[in-house]
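Every read-out reported here was derived from the displayed coordinates using simple, explicitly stated rules and does not represent laboratory data. Values in this document were obtained by computation on a predicted structure and should not be read as measured data.
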Structure 1
Amino acid sequence: MSKTKLLNIDSLSLQNFDEDAELIPLMTPEDEEEINNESLPESLPILPLRNTVLFPGVVIPITAGRDKSIKLIKEASNGGKIIGVVSQKDETVEDPTPEDINMVGTVARILRVLQMPDGNTTVIIQGKKRFEIDEITSEDPYFKATIKEVPEARPEKENKEFDAIIDSIKELALQIIKESPNIPSEASFAIKNIESSSFLINFISSNLNLDVKEKQALLETNDLKERALATLKFMNVEFQRLTLQKDIQSKVKLDLDQQQREYFLHQQMKTIQEELGGNSSETEIEEMRERAKKKKWSKKVQEHFDKELSKIQRMNPQVAEYSIQRNYLDLFLELPWNEFSKDSFDLKRAQKILDRDHYGLEDVKKRIIEYLAVLKLRNDMKSPILCLYGPPGVGKTSLGKSIAEAIGREYVRMSLGGLRDEAEIRGHRKTYIGAMPGRIIQSIRKAGKSNPVFILDEIDKLSVSHSGDPSSAMLEVLDPEQNHEFYDNFLEVGYDLSKVMFIATANNLSTIQPALRDRMEIINVTGYTIEEKVEIAKRHLLPKQLEEHGLKKKDLQIGKKELEKIVEGYTRESGVRSLEKQIAKMVRHAAKSIAMEEEYNVKVTAKDVEDVLGPARLERDKYENNDVAGVVTGLAWTSVGGDILFIESILSKGKGSLNITGNLGQVMKESATIAMEYIKSNAEDLGINPDVFDKYNVHMHVPEGATPKDGPSAGVTMLTSLVSLFTQRKVKKSIAMTGEITLRGKVLPVGGIKEKILAAKRAKIKEIILCEDNRKDIEEIKQDYLKGLTFHYVREMREVIEIAITKQKVKNAKNL
């Protein structure tokens, strides 16, 4: 025989077979005739098979596991290699008896015996002829029996019906191979190459998907034509089953789309993560569920969270929405729902902390203590919205930290300067990629408690853009009647902000939206006097700068007189920010001297101040004593506090025109026009020759022309300047004034009184003229600020002139 590789039709593995081994090829008619001519021995060893039936001509591998079978194969392979193979009636029987085996079987020849790696013995056998057991002659060590051949009734050679059946079997076999996913495509070559009709029937019968009983029935069918028809019948059933199965699969089959592929890939990633010790998405979700059990949220929030958690369970972890949903749930779990700091109601301790950190600011500290007192008595008061209004550098922002420490709450700060996107307050809708909660909710999460002290810094600097109006978005945040259900677009449920103590800071109330300003309690934080600045520098600024520059208290000492020199000569603000910068220069000079091992004065002198900081630069705001008519000192409010303002007027030959310079706003120009018209209409009463208005031009100027100036409070100052000019009588020494005027000569009240008073004290002013209606503002100011000042309260302009202008004319007065 030629070397031919055996076809593995029944999918049994022959991977351990040697490809160069002599194997029996598919049976040819010549082989079949040779087998038919062979005579059978009278007695054979009988090998029972559990779950298969051997047909003549077919080659199959079988595995022997029973001791009797192994011994039979071993002795037979050493002998004639011919055995009888029968099938068991019941495959579950471990040790069959003669009654447990079928009487009709197939004589087989052993082709090869293999010892497998698992210890079993695999034997390859080929069927020869059918036989019938005549008598069991021995059962030990294995079955032996006398046999007789079972003849096969074959049709005549020229039987067209039989030939048609064979052709049908071949054609149907090829179709079954094509439709069946379990049969290798190589089997079709085997079917086409089979020439023997008998072998074709036996070969297909052996490989049909039938049970042992049905195969045994086919084997026992003596008439080859009947066996062919029975085989064809079983093949039709098999083909119909495959066709039906394919139809069903085509109806219910779902194509693996991108999401399903990603799901399978995720399952693999999950397995890899678990092998590497990472957390899978299911583990994360379970952790979230456990964390949720510890939260103190309401039933409504709990239901919403459970709904969103079930939503993430249905998501593919690889899609973009999954990370958004996970961040959303993390936010829910990190927010301090109904978790509050325990307030400290020790009001004396709170007062000490406020006094320790902030010198002055009595009104603010008083209001905080009042709030704590009410909260202590009621314990359910909604937190008020305080707005600290004042110039920069007076301690508005840093006051929040002291308040938080005083009442034992967490401290968070949010800068609103330049904020112009409404989403920064309310958050983005979580349907957007990269969505985030608003900064209010983010700050609450950062604080870890639902009742922190929340500083809204620079609330007057909120901007408006195409992205919305943040000022309007702040209305809900700062309304005590609404913020118990603050709605964040990302959070999608109301969050209680009513227990938060909001403290806003602002430099200019005019830029705050009126509706927003109405929701806040305005507390005016004015500037400091020179004495207060010196005390603040001594208690806070100098120790802070020494620590920041690595120096100790013994390395530099600045006395009160030197600090006062720095305050008066190098700073002109209401706050202490510039003062801190000047002290930092002094400390840096000392640090440099120590590092370079140079000598320096530990106790700073006035000369040291000038050597380090240079000559005093801010003497310009000192009161100017002069003997010139038409020069008056006014008081003004600026964004950095109060300041003094000089207004000067001169006459020149002309036709009575009025020129005003100094970068003045419309209101100040109108004040000058009103003053001029009042003087013209009351010239005789004021002792002025009416003819002068037609012969002289008047030029009024307010110095610092590069600085824009506006407001009504310079009205009395301008009128006084013009009266002094036309009467050629000078203004009294060390006097300043502020107030608005009318055409009838009435004096109206103005604002910013405390800042203006502090500016007057810095300029060494002794007397101040105010409207009578501003008396109440003076009474609210701490008496320490008013030492050395004399106040004149007036209602009409005549009173101002009588108080401010001397009776004597100036030297070299013009003859008007």
Structure 2
Amino acid sequence: MQSVDESKEKKTSLKRSRSSSPRNMPVTDSTATQTPDDCNLFPVEEIVQSPLPGYVAPTSVSFSPDDSLIAFLFSPGHTLSRKVFAFDLNAGKQELFFCPPDGGLEESNISPEEKLRRERSRERGLGVTRYEWVKRISKKNTIMVPLPGGIYFQDLSGSKPVLMLPSMSSSSIIDPHLSPDGTMLAYIRDYELHVLNLLYNEQRQLTYGANGNIVTHGLAEYIAQEEMDRKTGYWWSLDGKFIAFTEVDYSEIPLFRIMHQGKSSVGLEAQEDHAYPFAGASNVKVRLGVVSSTGGTVTWMDIICGGPNYNDEYLARVNWMHGNVLTAQVLNRSHSKLQILKFNIKTGQKTVLMIEELKPWINLHDCFTPLDKGVTRYSGGFIWASERTGFRHLYLHDANGTCLEPITEGEWMVEQIAGVNEAAGLVYFTGTLDGPLESHLYHARLCPDENSTLQPPVRLTNGKGKHVVVLDHHMQKFVDIYDSLDSPPTVLLCSLIDGSILMSIYEQPLTIPELKRLQLEPPEIVQIQANGGTVLYGALYKPDATRFGPPPYKTLISVYGGPSVQLVCDSWINTVDMRAQYLRSKGILVWKLDNRGTARRGLKFEGCLRNNIGRVDAEDQHTGAEWLIKQGLAKVGHIGLYGWSYGGYLSAMVLARFPDVFQCAVSGAPVTSWDGYDTFYTEKYMGLPSEDAENYEYGSVMHHVNKMKGRLLLIHGMIDENVHFRHTARLVNALVANGKPYELLIFPDERHMPRRHRDRIYMEERIWEFIERSL
């Protein structure tokens, strides 16, 4: 699910001189004198501004193949429409690299398939949304840029971009990717896999037999995109000679029809059908094939996932190893067993490389890293990440899959592998060694010396907060994109040897006008204890006491509470939570709490949700409210909740379960009954409906409606293909049956989260009006 109501992409821009010091970070002016007119300085429109204040830094940062340039997406006008810029490391300056000749991507010029893919990725960016470096096709630094009009190539000479592959109105180009050697381009058109030979400008179709939405080739299915974080359905071999791809068969999945009730038209134009696998029902059937990049017969691997009669349920990940060895990670339906399978691509024969079995579940990740050279003892092996100790750590495996030794250990987690320097015997990764509210880059020894103890990782990033890093190809430098509660995103070039700062790529202006004008202040991070003593982290946005007097205050709890998401962290995103800041400006205290079950605290902490959805998460939020009351910050009868998606579910559940504490709730796009959500997400945390009917019943909001006393505002898009509008409709039926009042705000033409600017403003106005009269 993983849907919070802020855009996943943080858009950025560049106006500051490149000579500014990276240590001169902006300081929020929280001491400005307030006037009686201050309340008029924060109009509701500020809540929906995008990008958010400070989130105008470069995104999609990457090094050129020769490491002389750093490219990134950027909007000089501080809008969502971005272009490609390049920073020349030798000259120490940036310049425009690629500007869309037709204006680039807009919400109005993309195909229905791409619109749904944007929903899966929570993508809001416009103009240019992605690019790839072209390797070896020419001596000039060149990028490939996919746009609605086709695939463009642009080199750094300043010449006009070349349209290498135009789009056709009847069939769009989906998910294009270059081969590793840069000589070919693969893409999906009409549900089939195609390649374009860039050396000879020859197009070739590689797969056949697709049948619209029944059978597709090379496209990731809904579950893979939405729940498994696998956005693609094909993979280039490391030498570019082969492509592995999925064949997805939807024939066993009944279609779920969504009607466009807001349209004036009827018939096919006013409806859409989705193959949606509900909890307990069949999943799509997935096969894995391999085809030569020059065309020919497909070799099918000895594996079928999903369907009615197969033990291997989910094709989770596909990776190529050196020597054209294909691997696949296959997860069983109960999420308790993951196999890494190795295939002979000539025969399709499989062997089991490794098996991982964990309780309560296995979390998927992208840390599988094949090893090639440098470490001769383990040549052909791989790095794997496991939560066998309760925290995700890295382990070294040999070519046969045998675990040789741990690389990291401790009560903290590895998040991502950033790179491996086999010659130096080092692995670089981001993790939570310095605390679960931050993220830093570290390096560790790939293989400790014999008879030596495991040494602690070495930290390379400077400054508190969240660090996202990109390593260069020569393993000498890295780009550090970091932010914290006190600092908006900053981009620095650093040494991979000792972490020292080499150059500033982008820094925010010393003063951001919105911060002073809107008087934005970072929240206060606090710790409380759940029942049983587990430490929970909370964030407090307190109203200005000089203006609104001492506490207690009317209080709104902003909640998500579901797995794989962390709200409370040392990040600028919390400082520019514009709804929280808006409510604070109105004299309302806003509180966030990451209950047990949320992310980045280890498997035991997250695993508390197993068969406990609607129990432990709701109880922790109740504990948080009681803590606020005991601290004198809030009082009973004046506490409300707000949440979206899982947060929408939890806000309604808490309101119903604890009617004497909570006065109101805003519930956006809620899952009201888990038998109406998808297989992968629901069964991971709840098991099968047929095997755990009691917990499914208890976890439904409808089970608790009879106890509800407070006011409830339900918000939902009627063409939401993720959390269907029927969730809200079923809850409304229960409310009516129990004689409970409710309020309903619907958006007939919106999906899981309103995208239209006018709709978002309207929604925020209605939310504030509801909170104002309900608290």
Structure 3
Amino acid sequence: MNNLLQDIKFGVRTLLRSPSFTVVAVLTIALAIGANTAMFSVINAVLLRPLPYNQPDRVMAVWQYDANQQINAFTTPNFVEWKRQGGIVAQLSAFTSTAFNIADQDVPERVAGGNMQYELLPNFGVQPVLGRNFTPEEDSLNGPPVAILSNAMWRTRFNSDPNILNQTIKLDSVAYTIIGVMPANFYVLNRNELLWTPLKLNPTDPSKSRRIHWMWGFLRLPDGMTKKQGDAEVNAITARLKAQDPSGDASRGLQLQSMPEFVYGDVKPALLLLMGSVGLVLLIACANVINLLLARGAARRSELSVRSALGAPRARLIRQLLTESLVLSICAGALGLGLGALALKSLLAMHPTNIPRVEEVRIDGWVLGFTFLVSLLVGVIFGLAPAVTASRANVAEVLKDSMRTSSGRIGRQRSVFVFAETALACMLLIGAGLASKSIWKLQKVDPGFNPHNVSVLRVSAPRSLLPAQLPEFYRRIFERVSTLPGVEAAALGRDLPMSGAADPSMPITIDGNTPALAEGEVITRFRSITPNYFRTLQTPVLRGREFADTDTSTSQPVAIVSKSLADRYWPNEDPVGKRLKPEIPDAPYYTVVGEVADVRHWSLDIQVEPTAYYPYTQLPPSIVALFQKNMSIAVRGTAGGIVPSVRAAVGEIDKTVPVFNVHTMDELFSDSGSLRRFDMALLLSFAGLALVLSAIGVYGVIAYSVAQRTREIAIRMAVGAQRKDVFELVIAQGAKVAGVGVVAGVIGALLLAKVMSSLLYEVNPRDLLTFCTVPFILMVVILLACYIPAHRAASVEPNTALRYE
């Protein structure tokens, strides 16, 4: 221990005697460690912390296959039919997201929640911390109104009242008895869920036909059963159902997906790719510091030789040099932790809304431990090679003045590390180049609407209204909002573009001839809207007309189709005047009165969906309540104060109705592509840092080489070499080292192209232009880094240099 303390004290004094070297080395490593700390904080919160369920890997999200063999949520008939099959699917439980109006305050409030079956919590392996779960009787159609609160709602709205059980809360004007409080951080689909009520599934509900996919299914694998065995059992049931009814919906089968896969989705590979990228930056930084230490070790050969001659064993010298490296890395780690905390604030400020659990991201004990371990590991990585090399020095070599021999060996070692960091930087830069091209292509995609100057709000009809009264309720809101000062146009629709939610999809029947759906083909979206919808969103009407006030429940049923739907069913024909019918039991045939441009509903990088639009006044009676339980309002106008005016207008119609989910369409549009932009921005940042570090590394190697070859250069010039020849010699040296690294980087990028493909939009991960342009730019930057030492070499005065030698 005393020897270790001596080594540390001596290492600190040595580093303080070389402040320039110490500052450069610490800053280089601190930048890389800071970036890794920030990224690990995100990885730790999003991917590594366990989900709020017991054994989440055994909890399965269950999807059914729909008419075009795409996975989807459950329809009521399919859910009931599968649950009757026995085996593991007998434990199938259902959940659907919902929201509730709470009007016990001056301003009515809308809170997010869900309807769950009583089997759901046991499937998740979670029970309330206060009270109990729902009972089968409470989950029946005639069961009493009961509710379970989230921990957050219990703490904030009820001040953590320990006597909360059996109190009531009014939801949609109905008094619900509180029977339980869930653990902190529990949720099913959305962290905003504040309370849950029983699902009370009605198998005979006409609004929940085989074409309405609305329930999420979950089950827990029995102890001892693997997911592979679960899949095999589900496939066996599917085969049995197919034999009984080959055309039945249930015979298409189910897909099991573990909860971690269900929650993380496409986020996991993107975050892991970014973590890998920032790890490459750390390796590049280590290579740079190794080069600094090699140069410093060469300058300290005399000191180390004398210490060896005085009896210091080689192992002790290596330990001393490693201790100095670890002191450097620990200091860099401390600074990197601060830089990481600052970087984390920036990451959280720009984080995409669709990264799950991002609100849990913070610097905690796991992050501190990660940073400390990385600092130790980095200290060993960049300290070991220079320590071993420097410890080889001996007095005999020093007395013989063999520095040039050793310098050649050190120069070759430094070239190897520059080759490595150039290769890594090239890989990162190619990834960033592909990402930039992907963003450029996305910016050219036409969304099919104009998001500027549009405010979006959501309203929910009072529960007391009968289904037949809903269209009139929304008509009054539509007319009142349309006449507000500053409103250029207004419209209502169930789910607006980029809102993160969509109306159901279902097959349609074409009057005369209905082409069969191809496997994997996107089936038709069913959208209910008011007049002025396309005018408000500024979606081009390509043929025919928009809906009008004259399209009522007593007039001829009409529809408007998207271009992709028209091209699918009436190629090279005018769709106006054609007839279609959605596959809903009581739906009539609708006459097409218009064709509109395709709208990117989810985000710019997701393909358009064939869509049929229907007037909100002409919905089949069986689904009116489903489609008009709540609606979105889109208001176009540049005048200020539109949102308060809309709130007031809705309050005039019914003061118990809350206005919620208030956004601008620009915000929704930005959020829809935020994950891809987040990935690309970080990748570009890491690549830029890698480029700078690589340029510094090449500069350091060439500058060191020039300093060691001053005598050789002087002799060359004394015997006739021109300054131009010397300049080109040094530039060629840098180009040779970097060129080999660039070639290796291109090969590495080609091998990893598949990893990048998930982040790209309409860009080949082996895009020829990118693979040619990026290496060229990297070589130009490296040659520029070689310019200063090359100029210095060409400026050597032979007489002065040889006199000094």
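Summary of computed values
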item: For Cα Rg over 2.2 N^0.38 Å, for residues 579-714 alone computed as 1.06, the structure of 1, 2, 3 it came from; result: 2
item: For -4000 (helix-only ellipticity at 222 nm (-39500 (n - 2.57) for each DSSP H run of 4 or more, over all residues; to 500), calculated) the corresponding structure among 1, 2, 3; result: 2
item: Structure from which 162 was derived, volume of the Cα convex hull per residue in Å³, options 1, 2, 3; result: 2
